[in-house]
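All of the numbers you see were taken from the coordinates with simple rules; none came from a lab. On a predicted model such as this, the values are computed, not experimentally measured, just so you know. Cβ atoms are built from the backbone, for glycine too; each structure is taken alone.
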Structure P
């Protein structure tokens, strides 16, 4: 290494320069150094000597590092290997990491992180078999479900660049989330205090016990499954189901497929079922009309205008106005019916059943069906047992089966007898009609039937227990 190389070292830029080129003689080998941001890394491009130029020697490397003030994280083995390769192959070796500092680790303050599993599910793309009605944009949570968890404070650490200068760390304060209405926190988790819909507003989490849908129910909302009260301000499209752990209020027409409510159902625009719909109400049902539905209601059913071709069951009463009409179908109302009219000329016959607990009646019919099946099996078994040529073992097995069937027959008969005693639930039930009952209507109270053979107007039909028949009296 000659004096010319020493003089060139003295002419180099300060160590803070982003790029420095160290040269000796014109044909000598050299290293160009480039620093990254904050001088965290130093990268070298090794240029081989030309002709009789000086090689890249350890002295040259030490002097270069000293002049560039590269004192921390020096990768000596890499530098020496790259210099040897450059000197021997007489080819440049570029982009060699010759020194590496320590990046500062930022301190992160503690914060509550939203539970990532609460995000609405993504709908698969290009899948013709996906039922889009099963996807909902609402996030429904259960009581005690974790909404967010505390991310503890993360300790920071200062860094150091290749010049040995300390790089101070920063403090990061994530925004995080906080608990709001109907949530609670134990210091580690934010949880839901009730069942309901999760709402996030300005990073505040709250849980609503009611679900309000401003528009219609359709593919934009999917099926509605909610643990509390539901308010729907638009219509409900055919094919979409509603399950509520509270009440349901619909302000327009309800094109029902399936609806189950734990308490009340109120429909301002009427219920259309298209013949296959099922409506189950745990409280009171109020609506403008019911058409082509199967309705089961624990409390009273209040209808403004018409019940058309529907099977309607209530544990209490059906209440309709003076202009209300029941046209076709079957009505089961334990405590009676009050309406403006029943049936119409040339229309489908209407059947009204009152005073009978239809849940007990359905159980009785189920047991009757079972009794018929047992009787058929016993008849067939007795025929086989009477046939000649039966060996002793087979005969014994058939005898055992016969005993089991007869025991089951007795138990089923006993159940039916017990149900008969509970079948009539209200002997004071009555059918009151302020208008006309059409010809062909069948009215039954406590299993006693009355067939309307000529139109009746403004009558009350009730059970006269002493006479054992239904009587008509004017309203």
Structure Q
């Protein structure tokens, strides 16, 4: 390392967010950036620990010590080149990854991990600014054709590696623009869409073809896919949302979180939205059911739309502020997470479930909620019991269901292909990401269930390697 005692000399310093007054009036990215000298000093904190547990904690196995050292020395091209060895899109993960690498950093033992995610963000931006990230089309084409269904992080990662190997890759996307979750699932205040377009432009310059407004299984049949391509990779995500089967679910004003987020992303991007279908939080009491990242995104979006109040309900207990003894380093820290959206104004309620929804004239107005308690039952399974004495009503003019996703949408392409599903309803694959259907592979949330962007990238990369091996064996 350039400065093996850097972690002693320099404390952890994060970029922080733009001021509340400023960021609540726009949809620009909320995170600020450090100056170059400060960023180099933060990279110098990567100590000579001997065993890089950060790399173990990272789903794509980024070579943290090497590119931290390159940043410290101001070698930005080297830094981004090292990142691209394991990660196709460091500009995405540098913005939206929860950084399991930092949880596994040796300095996390003292709650002062290296700012790995922010350093990755800066390395990527320096790569683009310096002209180090440019289109580099393959010099030789194999003549093999692969169809990738879905242009989210898994599909793009898979397609990128296959294209770089010289295969002809066509990516099919059901929406009007490519990007999948990156474009329509993650708010602009976390991931600006010009960042997505910047990378997509490079992929297209390298010879990748995108067919948008094309729903595989409808606009192009599974028979045509199998006939026209040498291999197919399913990267359709896990888009079947978990519903709330309670009284009053049919009332107007109750929506799935992704419908709400997607619509706002379209509006920010200047895409047309039917006014009669507009989901607006303006001057409303908003209730977000679900305490995860998607719920947090709903909070931030509702605040920007001018919500009167926002309440986020989580059925699980409130996590501790610090690790418990049964959650040791270097494993992921199960601690309370406060996002930039939470800081913008939100009532967070834990250990609470929604019993029913009520309203007048067909529209929701109230949510009946009650606290719950958890206890271990047989075989250690956690059981929930409602505390009837805590039953109460809260205002709810707009209810957003953000309770996760159960599995990929089966109807359509997957069922027509005769795909086999796991017990959880995800696409079942072998260790090589291959389904039981000949020349059909799958990756990302399609096989993992709803997961992280970085996990989807990892899965897409592994699927690409398996597809390349499959094509070699077909000669």
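Computing log10 I(q)/I(0) by the Debye sum over Cα atoms at q = 0.11, 0.13 Å⁻¹ across structures P, Q gives -1.00, -1.35 for structure Q. Between structures P, Q, the calculation of distance in nm of label points 7 Å out along Cα→Cβ at positions 163 and 339 yields its largest number for P.
The value -9500 for helix-only ellipticity at 222 nm (-39500 (n - 2.57) for each DSSP H run of 4 or more, over all residues; to 500) was derived from one model only; which of P, Q is it?
Values: P: -6500; Q: -9500.
Answer by label: Q.
Here relative contact order in percent (Cα under 8 Å, 6 or more apart) was derived from just one of the structures P, Q, and that gives 7; the source is P.
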